[in-house]
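Quick heads-up: structures coming right below.
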Structure P
Amino acid sequence: MKSLVVLNASSNRFTGQIPTTQCVSAPSFVVLELSFNQLSGNIPPGLSNCSVLKLIGVGYNNLNGTLPNELFNVTTLEHLSLPNNRLEGALDGISKLTNLVTLDLGGNELSGNIPESIGDLKRLEELHLEHNNMSGELPAALGNCTNLVTIDLKANQFSGELTKVNFVSLSNLKKLDLLSNNFTGTVPESIYSCSKLTALRLSYNPFHGQLSEKIGNLKSLLFLSLANNSLTNITRTLQMLSSSRSLTTLYIGCNFLHETMPEDVSIDGFQNLQVLYINHCSLSGKIPDWLSKLPNLGMLFLQGNQLTGPIPEWISSLNFLFSLDISNNSLTGEIPRALMEMPMLESDNTAPKVFFELPVWNKNQFLQYLTPSAFPKELNLAMNNFTGMIPAEIGRLQGLFSLNLSSNRLSGEIPEQICNLTNLQMLDLSGNHLTGKIPAALNNLHFLSRFNISNNDLEGPIPNMGQFSTFPDSSFGGNPKLCGPMVANHCGSAEASPVSIDPIKQIGSEAIIFMTAFGVFFGVGVLYDQKVLARHFG
């Protein structure tokens, strides 16, 4: 085939090594696309014979070894895409490929730093080096790549301060992802000059201090993640960010430690905000009323704080809210009826399908999602001080996938109406003061894969058919009056179980294991068709 120009054999099951015969027999050969196969071995030096090659795409295979020096002689290359293999070594020599527009070597085992000569790649628009073992400071010459649109360096070991890079010259930059590295100092103000930025993720770095007011210059910003740094002054931060009218996703958890949740009414922006994480900050105060003014909010995560007071009645006015986690706080009062009137949880309707600017991980960091609607409908009130009975109206929330009321002070019986939640995959009522029998109709929850009612005061026989035959014994422990094959007290025996486990707050590590297992079970099914898994994330 001497006239061959393009060879695309991607998404098959081809094995063996990358072929190079076409480089000799077809002098006009331009595109080699072999991604998503089972190819192995090194990158053959013979590719250098493809003298007019513009694209090499061999991602998602089993390639190993280093990038051969001969490859850097193919100076016509515009797109080099080799992600998710086992390539190693440094990037020395990459600067010879001066026509590169796309460099994607993410998900490999590369080491060393980004060479200063990266600045010779004047045409470079996409730089993907995520999920490698690279280290060192970012070179100042990166600012010479003035056509860059995307920089993705997450999950490496880069260090130093970012002030060495002059982001002012990167006026075309739209996505900057530095998640999970070792960058220090403050967030450089020059980043805020990148007015076209739609996504900025600096999470899991030891940045400190306060954000500059110049962050308000990012008028196009849709996605901002600053979680797990050491930022301070949450009130000022929220006031500045509320002017970002385009913002749809905001992660600022694990910052602002032991500050107070702002009640400031001047936080009146966020009209397009759909996802908000202010979790694990140990914030005191109450659930703030300004949240009620966020008309498009779909996911709200306030877990791991020290919030007090009741759940506000306005919660039902958030018409698009489908995932609420306020666990591990000190909230009090009864579970309000307003929670049973949340429109998205009452039906199977899904959230408006919008896509994250950057893929995000579930709370256990096992799987990544491309759209908020892929997350399960969840109501998590665990580890608080709620009292009273579980409202019978809970049966209205027929869209729920996950319901966690564990480690509270709830009393009374398990309402029969819970059996109406036919979409439930996880139900945790453990660590309360519930009494009465286990409703037999719970057997009708055919999707239920995780179930826990341990450490209550339930009584009577445990149903042993359907789903219940699949649950471990630990799901029922700490209920001395229960009987059945899963517990020590067998039905019909006059002898009660001699050991009673303290029902209060013993759920700690069990809850973590429980939710982790649920995340894996649900996430795999949702994400299979997206063909996107987080390869490794820490």
Structure Q
Amino acid sequence: MKTTGNQSVKIIPLGGLEQIGMNITAFEYEDSIIVVDCGLAFPDDEMLGIDLVIPDITYLKENASKVKGLVITHGHEDHIGAIPYALKELNMPIYATKLTMGLIENKLKEHNLLRTTRRKVIKHGQSINLGRFRIEFIKTNHSISDAAALAIYTPAGIIVHTGDFKIDYTPVFGDAIDLGRFAELGKKGVLALMCESTNVEREGYTPSERTVGRTLRHLFDENKDHRIIVATFASNVDRVQQIIDCAYSCGKKVVIEGRSMVSTISTAAELGYIKIPDNTLIDIEQMKNYVDEQLVLITTGSQGETMAALSRMAASTHRKVSIKPGDVIIFSSHPIPGNEKAVSKVMNELAKKGASVIFQDTHVSGHACQEEIKLIYTLTKPQYAIPVHGEYRHLKRHKDLAVEMGIPKENVMILQSGDVLTISKEQAKVTGHVPAQGILVDGLGVGDVGNIVLRDRQHLSQNGLFIVVVTLDRYNGVLLAGPDIVSRGFVYVRESEKLMEEAKSVVTNTLEHCNAKKITDWGRIKGAIRDDLGDYIWKKMKRSPMILPIIMEV
């Protein structure tokens, strides 16, 4: 693909900046758009009742004729979770490595999209042509097998997108990261490096996945006489492999529990990414045929999620497994920021039941620390640096690191989701903005809960609800019945009768006042009730519940 000096390409992140999660980026040149990743984010504490947050693909829908395909770097939820939602709005072919595609297909099956979606499995080292772009998949390491970085050949130059990665010279499965290919690209000349920033604040190197295997082996040897329960991420197939290897060497049987764990591991086993020795795996129903010290359970719930298997065990609501004194529970993960409280709650519940809980040194990250990120910069020698996948503080620290690596300050672009970065050999600058607010999913509703509904939910959750029902005469506006007051989540009514009586008389006075002034418009009457009652309750209680006046006419 010929590159000429004045060609420019657009890079449009639609998510994955200012937050960890919801990664999705569009690359556009003339009549071609390719989309890299399509992930979801989990709701934060203010998003009451929301299940997930998915990216806004309005820009892609408006340019549907240009979209050539969806290219996926690896199979984590924050990179593939929103694919079914996006495909319902925009049919595009999907390109991914074997395990990643297996996990995507599980999702498509659930949403009945498998038949209508074109899919192509790509091997590391292979390239595909999509419109005016050529995309090459490069082998990397991560906490899920089959992760890839992408070299995107554009008319403006080569853009390297690392995906999520670490540099693991001794991976549990498959080959080490293809550093040679990064170096070759660096020799050709890299226009821009889009490198992930999750661990950019950590100095040094991320340890190899194998170091966890050694710690686990040691723990299994120490606890031969106990039942061992290991909680980890379902997607960390290599970790599960190491737990199975440890169990096998101690002569224990393995039970896999938790919906996402069972589904991911069966996909990985079918595709050959995990090797389970014969007669090691048993069904949860067969547990009763074995004594406790013969058993190892691998389960979901390492993040304290309420519905996950381990949390149900801790709360004694799991149908098949109850925690007993003597059980050894290993948390093979770190709490994701924001989940610390939930995790420590589950740990306390387990400890109360007499189990011993272990969480030191049983996890390594799947993301590159500073020295590994520096190595990628050294090999690729990019003209521009575009830090991705992180909150603002991560992107800011990444900028400093890129400048340390000799990239001119003005060539490091910190973007926000929705920015349109127009980039060429001559210059890179933000030239526009497209919609990129996350869309909230609540139950089966996609996008029907917006800021106003969330604000109401927060108001209700903090201050409760006051409903005032009155019946007025249609002709002269005289109060015929009521006011009746129903309160929810505000005060316990039976103990606050005086307050309720006074509230009723406030409403009665308001209605008489409106009638005297010949106000017949319901909106104004409701407004007056809200204001007067709100003032009264605030003076009395220093609280401001949501007040809903209901007027009936007879």
Structure R
Amino acid sequence: MTTRHWIDSYGSIPSDIEPDGFRSLNVMLNEAMTGFADKPAFRVEDRTLSYADVDLLSASLAAFLQKAAGVRKGDRVAVMLPNVLEFPVTFIAATKIGAIEVNVNPLYTAPELEHQLNDAGADVIVVCSESMGTLADVIDCTRIHTVISVAPDEPGEASDPCAGHPVLRGKAITFMTALAKGQQLVYEPVYPSGDDLLLLQYTGGTTGLSKGAALSHRNLVANILQFRAFLPDAQRPGREVVVTALPMYHVFAFMANFLSYFVIGAENWLVANPRKIDTLIDILETARPTVFFGVNTLYAGLVNHPRLKEVDWSRLRLSGGGGSAMFEAVSAQWEKATGNFIREGYGLSETSPIVSFNPQSINDFGGTAGLPVPSTDVKLLDENGCEAGIGTAGEICVRGPQVMRGYWNAPEANKQAFTPDGYFRTGDIGVFNDKGFLAIVDRKKDMVIVSGFNVYPNEVEAVITALPGVRECACVAVPDEKTGEAVKLFVVQAKEEGVDEETLIAHCRSRLAAYKVPKIIRFVDELPKTAVGKILRRAMHEVS
């Protein structure tokens, strides 16, 4: 049986948490809204909601959903919003009546949206006005009967949610109208248990149609407590200030930025579009955050911006990274600018999401995703299904209270997703060192096999990103007559200084085995990314 050899590195961290210490997430949310009633909960530009405001508004929306839209316990409510104030209000409203939230990417195409709404069986959707056209294209092929439109820049009562989309007439109202109607109604509170589902978080669908990770109250409560145990100095009740630049419809920001900090009374500044770096820096200047989370590409964009030095970082206690591999070169630049290294973690939608994180005791960037969090078992399996030893790569398999019960309505997928003894197969390749720190080598499906040798893109990308003149890069496998596969590299050059192919090859040859050196190099203006900022390697094959 797997032993938790990482426990010796825990120090004062408890080896286990009590996931049933709270009956449900509702209890944690209610305690926060009562205990921090007068404190600011969320800010967007010049709009602020206190914890009491969130409680009041979510109660009105809960009443509308339950009494006017007919939402009952266990019904699915789709939420297709960027980082706006209506997002947390909608989620908390859904929890009050025992509904299940379905997070939807506002950038989805019509086929992607149709699949997710039908797979989840959603009856109601809260959607940003910019996505109403996409919804209109598919609504007749779904069971959606109520559409609540969010138009942040328009006066809610004056806007017509159906403008230009007559197919939505009779189904769509504005968010403001829903709140006004809900104020005249009273919802009947629902008291879920830890086993009740809370969230359907859809995976990216990298191997076909996306699947909904079915996450329960207990899953998310456990992950909040696991994260808190690792970083108590950055979880001070009523004192933290968070800037949320990652989208909350993604599980990383949903749990790390939103839930884990809401329940301790933090002040959260929401950023709807982090690609507008100047606007993001304006917010960072004003907020002076104590906590900031990002993915590698977001941090890289910030450290390459000349205005980053204008921000006062004196209050920053935690710079968290995840979603994809963090590169040492980027962390070094961030630490030089802020005095704070990037503390990396690892997780997935299916694990609520945190599996491992670098605890508070770590004082510098170590190139690992940290230690497994409390109450978590992790084992690495080789290609023969045997447990890999220390220092040997294997597929990361996870068991713990934060692991989903399974994919929504996907019994066949669930058979393949779990080992016979109940570990979730992540599809990621990792290596443990003797102290229990887990290094993520790469996605199993992204591995390049050159003449029978395994090449992990993350390793190659980390080497190349450290070269001056490279802003970001990505490698993929391409067919090769001699070696079966070869490494193809895409490079975005830094604006202030470029780099040529000869320099790149020489740099790689000095630091990588010959079979890992890219055979083909293409310079591009940008790399395709997900909304979170993760590089889409599968889309690189379409880049010329």
Consider the structures P, Q, R: one of them gives 3.5 for mean projected area of the Cα convex hull in nm², for residues 26-81 alone as calculated from the coordinates. Say which.
-> P
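Where is relative contact order in percent (Cα under 8 Å, 6 or more apart) largest, in which of P, Q, R? Before the final figure, lay out each step's value.
Numbers: P: 6; Q: 16; R: 12.
For this comparison of relative contact order in percent (Cα under 8 Å, 6 or more apart), the top structure is Q.
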Source structure (of P, Q, R) for semi-axes √(5λ) of the Cα gyration tensor in Å, computed value 49, 36, 20 = Q
From the coordinates of one of P, Q, R, helix-only ellipticity at 222 nm (-39500 (n - 2.57) for each DSSP H run of 4 or more, over all residues; to 500) came out at -9500; that one is structure Q
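None of the figures in this text is laboratory data; all of them are computed from the coordinates on show. As the structure is a prediction and not an experimental result, all values here were calculated from the model.
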